[in-house]
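Below: a set of structures, written as structure tokens.
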Structure P
Amino acid sequence: MIDYEYDDDEDDYISKSHFKREAEAKQDLGERLITLRQEQLDQLDLSETLYDAVMLAKRLTSNGAIRRQRQYIGKLMRSEELEPIEAKFAEWDRKDRADTVRLHRLERWRDQLLADDDALSEWLAEHPDTDVQRLRTLIRNARKEQAASKPPKSSRELFKLLREVGG
């Protein structure tokens with residue numbers, strides 16, 4: 001019987017693929033930086049070199065130059081502190097999801113208000129500060145527009161009102 005010795009140093013082995021995946025993740029994060037608006041970039045604590053590289057990438061138009069600049073940003077990302085950047089992206093993503101959920105909820109309210117008269121009393125019970133006369137007028141006009149297959153101008157205004165009041 002052969003007795004194999006187990007070497008604890010092998011536990012520290014990290015594959016080449018692991019390093020490649022990490023490098024690609026950093027490059028992807030760097031590419032995401034390029035898509036940010038100026039005020040979002042200012043919220044991040046980026047090194048001056050990385051900030052300048054991102055700003056240059058935003059101005060480039062040649063595909064080859066953009067590709068090289070993205071690779072350069074990926075290289076700079078290796079020496080950057082990534083946790084604060086990733087945390088800020090996660091915060092923005094959570095906020096975006098919350099906004100999307102809120103807008104979908106308001107869209108459902110609008111659809112209910114247009115489909116069912118009982119929904120109006122439910123809305124007013126939850127939002128007593130709503131301008132009832134304006135709300136009823138918008139509902140009535142939106143229903144007329146739907147019946148006549150006209151553009152949904154009043155439906156859009158109804159959504160704006162719901163967003164202002166219940167938003």
Structure Q
Amino acid sequence: MIYLLDANIFIQAHRVYYPFDVFPVFWDWLKGEFQKGSIKSIDLVYKEIMRQEDKLSVWCRDLDGESWLSVQDEQTQKTYADIVNWIAGQDFKQTAKDKFLNDADPWLISKAKVTQFTVVTQETSDPKSKKKIFIPDVCNVFSVPYINTIQLTRKLGARF
């Protein structure tokens with residue numbers, strides 16, 4: 001199984017749960033999993049992270065280019081269009097639709113669907129939400145598996 005990481009996995013780990021100065025072992029483990037190929041993300045997540053110059057952006061720059069998958073392939077583009085059409089037909093607030101479609105999230109789900117990878121996100125499902133569209137809810141509609149960081153570390157046998 002290969003896992004595709006949402007931007008919030010990196011950002012929340014860096015800012016909240018596993019800061020570089022306190023948990024370097026977490027970042028070493030994560031880099032090792034990227035090098036093994038068991039973890040990847042998409043180029044749009046990379047671009048999101050690069051918006052801010054900090055330790056996280058420096059760390060991500062050190063990962064090889066194969067860690068960041070392109071979303072420019074035809075199948076991913078078609079799946080993205082399917083997600084856009086589904087979102088358009090739902091009763092979400094327009095601001096929620098705009099925010100979701102302007103982020104990397106629908107592309108991450110599209111790439112996971114096409115590659116049969118599992119999405120890793122810190123978001124939780126809230127199918128009744130109209131103000132925000134959550135990755136797990138879209139994953140559920142499109143039959144894309146998802147897990148969170150702790151589930152990922154357990155599945156990959158991490159011990160810190």
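Read-outs: derived from the displayed coordinates by stated rules, not from any lab. The shown structure was predicted, so the numbers you read here are calculated from the model rather than taken from an experiment. Cβ atoms are built from the backbone, for glycine too; each structure is taken alone.
Given structures P, Q, which gives the highest value for relative contact order in percent (Cα under 8 Å, 6 or more apart)?
Largest one: structure Q.
Consider the structures P, Q: one of them gives 0.65 for FRET efficiency 1/(1 + (r/R0)^6) of positions 23 and 103 (r between Cβ atoms, R0 = 41 Å, to 0.05) as calculated from the coordinates. Say which.
Comparing all candidates, it corresponds to P.
Which structure, out of P, Q, was Rg/Rh (Cα atoms, Kirkwood Rh), for residues 63-118 alone derived from, given a value of 1.39?
Derived from the structure labelled P.
Match the computed value -24500 of helix-only ellipticity at 222 nm (-39500 (n - 2.57) for each DSSP H run of 4 or more, over all residues; to 500) to one of the structures P, Q, and report its label.
Only one of P, Q returns -24500 for helix-only ellipticity at 222 nm (-39500 (n - 2.57) for each DSSP H run of 4 or more, over all residues; to 500), namely P.
One of P, Q was used to compute mean count of other Cβ atoms within 10 Å over residues 15-22, and the result was 9.6. Which label is that?
Working through the options, I get structure P.
Which of P, Q yields 0.96 for Rg/Rh (Cα atoms, Kirkwood Rh), as computed?
Only one of P, Q returns 0.96 for Rg/Rh (Cα atoms, Kirkwood Rh), namely Q.
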